[in-house]
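**Student:** Pasting the structures in now, so scroll down.
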Structure P
Amino acid sequence: MPQSLLNIVLIGFMGCGKSSIGKVLAKEIGFDFIDSDLEIIQSQNMSISNIFKTKGENYFRQLEKNFILNAKNLHHYVIATGGGMPIHTDIRQMGFSIFLDASFETINYRLKSKDDRPLFDAQAHKRFSTRHPIYLKNADLIIPANNSIKEIVSLILEKIQII
């Protein structure tokens, strides 16, 4: 892997696999792994749903901005971002960004059993369509993410070897 990749930042819509893929990828390349949503949950001692309900989305977005300020000083991390982070803030300062581009159908299937997604509601498809071009614009690399974790990680490893 090129030395220039200080951090790898995974972006994409909720349910695209950022956390699952990030953990495996980090292990494969010898990086540490950090999940922005988990860090925020731990710092606030409440779920993201509760943060949205009790303190509002603007408060949550400020927590994401604070995470970025801290994370841009990290080195050799795979960073899983929240789905809205690249929409509302500049994620590029944290490192090399990879957009995990899963279809809405795949995401819907993956999230059917999960209930702690405050923004996965009746407006989710519209939000997905609105965010997709922003993810594309903010990505240094685009990886199709409809396959298994193993296949996606293999593709990322193949692509970052040539960068």
Structure Q
Amino acid sequence: MKMKLALAALAMSTTIAHADNIVEIAAADERFSTLVAAVTAAGLAETLSGPGPFTVFAPVNDAFAALPAGTVDTLLLPENKGQLTDILLYHVDDRNLPAAAIPAGSNYFKPLLTSQRLCITAGASGVTIADGTGEVANVIIADIVADNGVIHVIDKVLLPGTRPACH
């Protein structure tokens, strides 16, 4: 009888560990409120909550605020959903890429916006990402682990355009 009670107590106290998915982590962090609003407006929340794996280069609110005045409001309009989706998918890789998996030096990466490329450079001073404008984002926090991938926090919104120089 004591054994049955002990097993029942153990079964009741054992819980299954559950890590949040990428969208849940971002939604719980006020630094990503603009990103979450954009992901929701683009209809990508369900996709990025899915099984993945995904690597998301997640701009903080200040990165969105640095865009020209009115850009975010314009992108959030329903008629601009396609453009917003393209910009957001430019921030997503369909692999789980923790910082340790990013090779040293400069390398092209193909985000989910498949006709475009990013140039990611990993070195002693950290990780930077050149986008289609030729400007560079800095990874300011790496390796926020989600149950469907990883988030790297960046200080600039990545914008598609021409292929960045990567050497």
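Values quoted throughout were computed directly from the atomic coordinates according to the rules given, and no laboratory measurement underlies them. Just so it is clear, the model here is predicted, and its values are computed rather than measured. Cβ atoms are built from the backbone, for glycine too; each structure is taken alone.
**Student:** When distance in nm of label points 7 Å out along Cα→Cβ at positions 35 and 75 is compared over structures P, Q, which one is greatest?
**Tutor:** Working: P: 2.7; Q: 1.2.
Once distance in nm of label points 7 Å out along Cα→Cβ at positions 35 and 75 is tallied for P, Q, the winner is P.
**Student:** If helix-only ellipticity at 222 nm (-39500 (n - 2.57) for each DSSP H run of 4 or more, over all residues; to 500) computes to -8000, which of P, Q did it come from? Please list the in-between numbers first.
**Tutor:** On the way: P: -15500; Q: -8000.
Structure Q accounts for this read-out.
**Student:** Turning to a different aspect of this structure: To which of P, Q does the computed value 16.2 (mean count of other Cβ atoms within 10 Å over residues 43-50) belong?
**Tutor:** Numbers: P: 13.6; Q: 16.2.
Derived from the structure labelled Q.
**Student:** Tell me which structure, out of P, Q, gives 44, 34, 26 once Cα extents along the principal axes in Å is calculated. Numbers along the way, then the final one.
**Tutor:** Details: P: 44, 34, 26; Q: 72, 40, 26.
So the calculation was done on P.
**Student:** Still on this structure: Quick one: relative contact order in percent (Cα under 8 Å, 6 or more apart) came out at 25 when computed from one of P, Q, so which one is it?
**Tutor:** Values: P: 37; Q: 25.
Comparing all candidates, it corresponds to Q.
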